[in-house]
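Several structures are given next for inspection.
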Structure 1
Amino acid sequence: MTVIVVANPKGGVGKSTLATNLAGYFAAQGEWVALADLDKQRSSHAWLSLRVDTLPKIEEWAIDVDSSAKPPKGLEKAVVDTPAGVHGNRLSLALELADKVIVPLQPSMFDILATQDFLTRLSKEKAVRKGAIQVGVVGMRVDARTRSAEQLHRFVEGLDLPVLGFLRDTQNYVQLAAHGLTIWDVAKSRVEKDLEQWEPIIEWVSKK
């Protein structure tokens, strides 16, 4: 089983958007996938409740931070969504479970500074240093025409981490999420540009 944790202590950077669509991809491929949510608000699990039975199945993995976090037996993939300000027990648990960590990052200086500190913390983790956990960055809601996008590009170029890709600023994710959908659940012609942007991200998460 592969566990992918989506984490950034900065709120509003697109963690749930990334986590739900990633789980949606694995489900669309016919894999047995579960979505866990370490946020007390359980927004990702609330999203799961909106999915109709005819859509590819995504299991709900209820993790209690104070007890065993064993996933359902036989699970192939798991995606773990994390809360803003993730630290302490929740961060420790997420990293204990993780094979890969994706850090979503928006092109604003506040997000960049907050994420820089978090990436520094991650780099000091023993499992990351030894390569047991792989870490990658995804730019979220990026408009390539803006100066803030240029700042984001400069920042990630200086990281000793792979930049998995940049997802554009589009209402597709918002509109689909309102119905429990992902970009993998609708006609390709509707989300063609978005699917193209996901290709390098999918390639990275699929590598052993």
Structure 2
Amino acid sequence: MNNEIQLYSFATPNGQKISIALEEMGLPYTPHTVNIIRGDQFKPEFVQINPNSKIPAIIDPSGPDGKPISIMESGAILMYLAQKSGLFWPTDPRLQSEVLQWLFFQVGGVGPMFGQFGHFFKYAVDKCDHPYPLERYATESRRILGVLEARLEGRQYLVGEHYTIADMATVPWVNSVNIFYKASDKLELTQFKNVMAWVQRILSRPKTAAGMNVCAT
């Protein structure tokens, strides 16, 4: 293994978080595509890196003590990379708290709810004919979009005027509603003008745009 960070990922929203961060932070890395459609995440060599068989995961050959470290869970990886690079992570403890709050909001709310919505909206159409699951997750996804809309009123980014790992974590999921799930009309995305402007603002960053396409098939 070379001295670069080894990224094991797939270009889903969770995977895109980490490739965006690596690109924006300028940390040298080698990407490895883990095709979750084929089931690559269950291969023994990947399970050794992430026992939970989920992407993304990284190996940093130069960990905190100079020894290799494997890290799973996208939120934990983002925090590790921000602290390693000193970038997209504020020095003010109050702002650090805000970044963590919105990062956890994504990990615990945006990702799971949007993911369940997308599953029932796009992938389980012929498997579940009861309207309850789709409407439950559509309602909750709209509520979450409303929280983001209010937060972004008068703000360029989720925490003040600075792009942080909280934005990196969240924007791929909001983008996925339209790009992956084709659900813009169902979730009435045009009503969330602050959110949509924020998405476009972030995706116009060349390094973020590059990170969105890492480990794509």
Structure 3
Amino acid sequence: MNDSKPGVPHIYITMEIDMDAAMALREQILASGTKISMNDIVVKAAAKALQKIPAVNASFVSGQDGQPAVASHPSINVSVAVALTDGLIAPVVKDADTKSVGAISAEIRDMAGRAREGKIKQNELEGATFQVTNLGMYGVVEFGSIITVPQAASLAIGAIRKVPVVRNDEIVIGQVMNVTISADHRIVDGAVAAEYLKVFKQLMEAPMNILV
């Protein structure tokens, strides 16, 4: 935390996402007998978006000559913040872009359960290239998460809310969610962070693309 704040120059960008399609997809998957949470879908979408915007899947490091450099990561490993009674821990879903939503769900449940029992392995907490932090279950609408060094970015997920929205020039009730990316401005400038959120939003609003 001390290395990240104030050491890392954070930039924050927030976007609102229409969640109707994602909520409907989750209900279909649950009806098929596969247990998943919305956070599992978010993790998969975050990983798929990193495929399309690989500049975010990087770290700020010291080069061979001792000068600062940016290192790109060949794998997409997403850590998921889990609250414990005495703190916070972030198990890592390795190669999250290649795994199904069901596999991601099972892996997160297993690691989170063992983390709360103090049985998680050290290697399951290492190697993350991106982080997802979700406080939506507490009713939090929007927040900015702290980047975990040496990752380039972290995605903060707010609550899914029913609100009035305009569709076809008519006011209807829709389900929306605010997401905020915290990015290391030495690696990811505002335009790249915004492009990443745009791709993430597209995936969440057309979630069948997450499954392929």
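Computed from the coordinates by the stated procedures, all read-outs in this text should not be read as laboratory data. Because the structure is a prediction, the values reported are computed rather than measured. Cβ atoms are built from the backbone, for glycine too; each structure is taken alone.
Determine which structure produced the value -11500 for helix-only ellipticity at 222 nm (-39500 (n - 2.57) for each DSSP H run of 4 or more, over all residues; to 500), calculated from the coordinates; the candidates are 1, 2, 3. Only structure 1 yields this read-out.
Work out which structure the value 22.2 belongs to, where mean count of other Cβ atoms within 10 Å over residues 19-26 was derived from one of 1, 2, 3. Label of the source structure: 2.
Given a value of 25.5 for mean count of other Cβ atoms within 10 Å over residues 11-18, calculated from one of 1, 2, 3, which structure does it belong to? Source structure: 2. Distance in nm of label points 7 Å out along Cα→Cβ at positions 27 and 99 was computed and gave 1.2; which structure, 1, 2, 3, did it come from? So the calculation was done on 2. For the structures shown (1, 2, 3), distance in nm of label points 7 Å out along Cα→Cβ at positions 43 and 75 is largest in 2.
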